[in-house]
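Undergrad: Structures incoming, each one as structure tokens.
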Structure I
Amino acid sequence: MKIKSAKAKGRKLQNTVRDALNSCGYHTRAALMGESGVDVSGYDCEWGVECKAVEMLNIWAALEQAEHNAKAKNLLPALSFKRNRTREYIVLSLADFINLVKLKNELITRLNGPQPLMGSV
């Protein structure tokens with residue numbers, strides 16, 4: 001694959017992640033090709049997303065890069081990846097994922113009130 005094509009794939013994934021976050025109310029931007037740091041971030045977004053559009057992903061190296069780049073900007077790291085003819089994925093630490101689940105549950109409880117446990121009569 002030519003370098004120009006590889007960069008275009010990466011840029012397309014960055015734009016997809018940026019647009020998805022923006023559709024959730026964030027104001028994010030995709031980094032310019034060659035710009036150091038996280039690939040997608042914003043002034044009101046706590047996430048620093050590293051994007052990898054490759055056929056063979058070294059997951060550990062990509063996670064290390066995501067964590068390093070996010071830490072430099074005091075952001076929570078996330079890794080987005082895809083390969084040809086697949087959908088996009090996001091990887092978070094278990095702690096960050098659980099925090100999101102707890103936040104969602106707290107918001108639902110605030111809106112709907114406490115719900116009975118499953119199987120309760």
Structure II
Amino acid sequence: MARILVVDDDRDVRGVLVRILTKAGHEVVQAEDGGAAIAAYRAHPADLIITDMYMPAGDGVEVVARLADEYPGARLIVMSGGGQLEKEDVLDLARRLGARRTLAKPIDRVALLEAVDDVLGEVPP
């Protein structure tokens with residue numbers, strides 16, 4: 001299956017995503033913030049990045065913008081529970097920056113797996 005980088009500052013959220021994705025047969029790598037995610041991707045690119053939008057030390061906007069710029073073929077799914085902006089506004093921004101799919105928190109297992117399958121099945125740009 002695929003190698004997926006999961007990025008979220010909330011350890012519990014990461015844990016849930018890791019369990020779901022691992023059970024689906026994927027290899028999962030974790031990062032606790034945007035800076036760690038960018039470093040991990042540069043060291044060993046993943047087939048897919050799933051990132052939260054609001055995190056310390058490099059938020060999801062930075063992750064999406066930098067990875068989409070440095071690695072135009074990077075496949076990203078962005079998730080958000082809202083924050084300073086409304087959830088829908090944040091997810092729309094993520095799509096404009098290069099996210100292939102967006103998911104609203106709390107994450108639904110079926111929606112997550114469908115988004116992962118859809119993005120992994122796309123032909124890279």
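Undergrad: Rank structures I, II by distance in nm of label points 7 Å out along Cα→Cβ at positions 3 and 99 and report only the one at the top, that is, the highest.
TA: When distance in nm of label points 7 Å out along Cα→Cβ at positions 3 and 99 is computed for each of I, II, structure I gives the biggest number.
Undergrad: Could you tell me which structure in I, II was used to calculate log10 I(q)/I(0) by the Debye sum over Cα atoms at q = 0.12, 0.14, 0.16 Å⁻¹ as -0.36, -0.50, -0.67?
TA: Considering all the candidates, the number was obtained from II.
Undergrad: With relative contact order in percent (Cα under 8 Å, 6 or more apart) coming out at 22, pick the structure among I, II it was computed from. Walk me through the numbers on the way to the answer.
TA: On the way: I: 17; II: 22.
Traced to structure II.
Undergrad: Determine which structure produced the value 2.7 for distance in nm of label points 7 Å out along Cα→Cβ at positions 67 and 107, calculated from the coordinates; the candidates are I, II.
TA: Source structure for this number: I.
Rule-based calculations on the coordinates, nothing more; no lab input. Since we're looking at a predicted model, the values are computed, not measured. Cβ atoms are built from the backbone, for glycine too; each structure is taken alone.
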